[in-house]
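Enquirer: Several structures are given next for inspection.
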Structure I
């Protein structure tokens, strides 16, 4: 992902001089409005969670080109925040011993992975792995860590088929298709329906009544379209397939409920929750994308940056934290938490230009966290953050 010069300039203008304490609501409102004016962002939604309690839910701007207001109950695209909720679901299954995080995926499949040729349209094309037995080394943990060795998606490969680029489990390289492979294992190996599982294990228990892994017609009356980096409106994609990598629609109010419950260790005991956000695999690249870039020498790596399970962990001035981003051409989302203070911020934006505002907004609410903005968005675009 690349930021335009206009967005970068706005980002630099918005950057605070130093770490800030939590700001008052009026100050935050002024910051958001100023940021929207500088970036051109049309809509943004912010929630704050403190020790498992939702303390603030606020939206600004509009949800479509008609000018209808963005509200806390407007359905927005969750993008890759889906991956964190998926990981939470998998950890529940692991707690019930339905799946072993460290068992080979071959344990759960009735035939070798490359033999599932009829799965290419629904999941991915694994036929290129027929002569690469390393697929048997893949485990749920490795897939949740983004350490499969896959490209982000198979369609990015020259032959449009996934192949393994490095020893599974040896390093981090973001892969949406790695998550979708784990979805395949749950659905084909365990006979589960991921959409139903996430409804029963997350959305219903947390009262997320306007959240789903696929499009629902009742979303239409209060739905967010998006805007791309050039300010062009983009209609909301009505996704018909459950995709662990990023098909979730949600609202600010709903996702705040999930985050509050997560921080309380609801539906997942403290040990399992800690396992999800524990640093498990050092991240060794200069930025998240492109995904298969060379590893840096140890001295040049982002200090304290590691993969958890479905999230990225970091260490900053306030100690350990974790975060998960979500992005497409017309969406920018982030969820950042500081463990020591059990304090989190959720930002959902239906305009990708709003991402330039994220570092300041997070610092305003949480103080300086050490969240890896340069790694997330690219060191050239975010050098001064």
Structure II
């Protein structure tokens, strides 16, 4: 039976400390959760602003369902495009300072759709080696030539661009790298685009809502506004709901509407989700205290993690990776925290390179100083 080979492969994963498993939450997403029936202090969600269980978002979702029902019933281009979808796209474009936007069901689908629609055979994609898996899959499926530059190495990218003489050129990068927490040199990447007549696709999944004035994201953070930028962000992290969008020049959005397969050939997201995101955007704009608290907690965490045997990687974002090294050591440290009521996931290959297994600590505006103190104290306890 062919199943025996699958079982062998799973056993090999387990032996290497690479077997993944799901854990089941019985509470809303938040700082204090119940997982598999046990209470935990959580440092593992991407709910950076603490909005996933906000009463105003719950109320908006309920009102959206009351007005539009539950399912959209069809793809956007058939009969599944509602007033709420349209209003959200216009609001998102205005929010990030772009002429137009197009909503997608997930960030993965947004990246697949955008890259495949914009480049193909005869074109070249230039990609940071630590980009998210969705960007990697998108560039492979596009059939364009792929050139990967060393992480955040602008000089290496410049060499590659100089050697490429024909076809469309698309540079793709995470804005905030999801497993390292560092920020791409977006201004320098855009300068290379200007010099080499290229586009720049920014995946701002972990920067939207957190970076920039009023949480407007990476473009605001770097004070950039160029027609060469194609901006993607997700709505299930700092925004606390679900979905994603691409914002760009009108001609780019029109092209995606015609050619992005992951937009055209799927049922539209429930319109009630768009109503909830609109409520979220209002909170993101108006409640600067959430970003201010995040920065305070980041400073507190980094100060308290000195003199540990594990290295806290350089990051000014809510993603604070603690480098451990081996898969077994990362799993053991994560389990030690879990036994003490703190949930921080161990991240292992292939999500990160071999030998760089880590704990991915994520902070939320919903955390309090005492929560961070508890994590710091427990890590020091485990270190000794």
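Enquirer: The value 26 for relative contact order in percent (Cα under 8 Å, 6 or more apart) was derived from one model only; which of I, II is it?
Expert: The read-out was computed on structure I.
Enquirer: Consider the structures I, II: one of them gives -7000 for helix-only ellipticity at 222 nm (-39500 (n - 2.57) for each DSSP H run of 4 or more, over all residues; to 500) as calculated from the coordinates. Say which.
Expert: Computed on structure I.
Enquirer: OK, next. Computing distance in nm of label points 7 Å out along Cα→Cβ at positions 100 and 124 for each of I, II, which one ends up highest?
Expert: Once distance in nm of label points 7 Å out along Cα→Cβ at positions 100 and 124 is tallied for I, II, the winner is II.
Enquirer: Here mean count of other Cβ atoms within 10 Å over residues 140-147 has been calculated and equals 16.5, so which of I, II was it run on?
Expert: Structure of origin is II.
Enquirer: Just checking, which of I, II has the largest value of percent of Cα pairs over 26 Å apart?
Expert: II
Values in this text are rule-based calculations from the coordinates and carry no lab data. Because the structure is a prediction, the values reported are computed rather than measured. Cβ atoms are built from the backbone, for glycine too; each structure is taken alone.
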